[in-house]
1. 17.4 is what came out when mean count of other Cβ atoms within 10 Å over residues 96-103 was calculated for one structure; which of P, Q is it?
2. Upon calculation of relative contact order in percent (Cα under 8 Å, 6 or more apart) from the atomic coordinates, which of the structures P, Q produces 29?
3. For the read-out distance in nm of label points 7 Å out along Cα→Cβ at positions 160 and 224, a value of 3.6 was computed from one structure; give its label from P, Q.
4. So mean count of other Cβ atoms within 10 Å over residues 112-119, computed for just one structure, reads 18.1; which one of P, Q is that?
5. Kindly point out which one of P, Q the value -14500 was derived from, the read-out being helix-only ellipticity at 222 nm (-39500 (n - 2.57) for each DSSP H run of 4 or more, over all residues; to 500).
6. Which structure, out of P, Q, was P(r) over Cα pairs in 20 Å bins from 0, in percent calculated from, if the result is 28, 50, 20, 2, 0?
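Here, each number is a calculation from the coordinates, and none is a lab measurement. The structure displayed is predicted, hence computed values, not measured ones. Cβ atoms are built from the backbone, for glycine too; each structure is taken alone.
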Structure P
Amino acid sequence: MATKTPAQLWKGPTVEQIAKVARVGVATVDRVLNNRSNVRENTRLRVLAALDKLKQDQANGTATLHIKLFCDSGETFNATLASAEAAINSSTPGVVVHGHYVPTNQVDPAAFADQVQAEGASADGVIVVSREHPAINRAIRALCRQGIPVVCLTTDLPNSGRSAYVGNDQYAAGSVAGLLIGNALAREKAKILLVTSMAFRCQQEREMGFRRVLRAEFPHLKIDERMMSDDRPQTTAEQLMRYFSKHDYPAAIYNVAGANRGVAQAIGTIAAEHRPVFVGHELTGHTRAMLESGVMDYVVSHDFIGEMVAAVRWIRGAREGARAAPPFTRVLVHTRYNCD
């Protein structure tokens, strides 16, 4: 009888399967599994996490959940969420998230809604990050009527009849921003510039919380103007520089939207002694660099990976009959000293 090779005896995931989940090459997986050198530590850990995930999937013998993620947001937010998707797919057993990302300034809401409804119908669950729009609400209601769990992530769409919302209490997040700016400025009259963009509920709620804190605790601070951005860095910077050319520099800028790079670029044109306090949202590679350089003072953020894991777990639970509403996630505040 012929002797079987170790490869023939191995019943675990194949090298190709591990490479696909870990998003690395087959040669890299081979080096990690055979404990060879020339592999970065974070890559090695990603390969081992993928192997562990696939082994758990085999041991459990349960069908893999296929979840569709549709994201309408700024380019940097989309990229950060895509990284969270990759982390989930390489480490969380029994689930694969399929992401579709469209920059906000390129979204046709009706076409986006049609895609959510058409592609979501074949999924085990759907995660949506989107602006408020009747067509998108209609698409989500249609999926829910078909019994497909739909979770809104980061920004809620309560009028859509979605199954659940996972993310910060955005009213509280805006209130935190108000407190940070109020405490950073002198106790004297001053003006604040508010930057916003599309009809995202999270932005509306942040602005409401921010205004409430100013009224209640810092009545000497007034919002000078509400500037509408298109979430593109270059045009946002140009808008702000036009504003600076016509008005006194604001004491602070609060950006409830995207395009923090554009705000930072405009602030960079101001002499240091006149630079405003700058607070925005979402800790990304770009905002981390802004904090470290000193052009940005605070970032109010949340745990991207943790929230996506919570959304995936909620969908799994919903398919098993559990429907309790998830709690709000923790609002995080980052400075140059804690932005790792």
Structure Q
Amino acid sequence: MTNPVPRRAVLAGVAGLPLAALAGCTGGEPRPSAAAGGPARVRVLTGLGFQGREAYLDVATEMGWFAELGLEVEVLPGEGTEQNLTLLSAGQAEFATLDVNAALIEHSRGTFTDFRLTAVLQDLLLSCVMVLESSGIDRPRDLEGATIAYIPGGINDVVFPVFAQLAGFDAGSVELVGLPPPSFGAALAEGRVDAIMQFVVGRHTIEQAAGGQPVRVFAYADWLSELYGSGIGCPVALVDRDPGLVRRFNTAALRGLAYAVANPQEAGEVFAARHDGQDVAAAAAEVAALAGYVRPGEGFDGQELPLGEFSEVRLVQSVALLEGLGVIEAGFRFADVVGFGLVR
């Protein structure tokens, strides 16, 4: 069994990084105003399909908050960060839900560089490992030697070695089994795997798929508070051409997010009513699970930032961690991909 590694050892050097070298300057925050004439029609991609965690978009639409700011929004099912970036580049959408860390990695690789991250949706990483409560796996260290279902190359997979190191077990002792995500719950219930890599908001769905058996969640964020979850991205050209439209969209979307998290049952009902075949209880449970992950960040001076604004302090830490994992190049500048001052 591996002993937990002190955070300072894993994240060595983060505090000493030159902030000015990596950080971008935060712009002004003019209040958005409704567009002149008719509403601006925009399309937004969800993270992946239609899931309850993104009910905030439907809430903002239903409450009329997009319309108040001169926007007519069409919500489209996304296909994950890489494909969403492809669709943004092809002009198939104006906005997209993106995993912040995956987006930083893609930009660093040069695969996609024509987009900007403009708002944070989850201040913490949603990644986790789930096990059945009856499994006897009571803490992350007990995952040593376990069989875990996962999606190869996903953010859960990429960050897993650091999670394991900080939580006190050897990632190399684990057998990773690639399975289709819809089969994760059944695989867990049937004992084909000991654990699954998941997202904390999926707990209700997994428990349903596991025949109602309760699961235990080991959240990466309990050990990796540096990394963000999802955010909103859009083409660089849109930010340059019409930053006011970007602010209006983010303002309404984040208003919907805050309301949804405060009223998960209502958000679940709105979501299910707008998407055929969706379960109210599952959607409400996903939204409720976001409560500890949707919160304002802090700036250099410790002052609270507006909800959805990126923290340059956190970005410095995130980049250092991702560089340490070897998934982005040393010297990566987050200012080249993150747009500041675009949330209100």
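1. Clearly, the read-out refers to P.
2. Q
3. Checking each candidate, the match is P.
4. P
5. Matching structure: P.
6. Considering all the candidates, the number was obtained from P.
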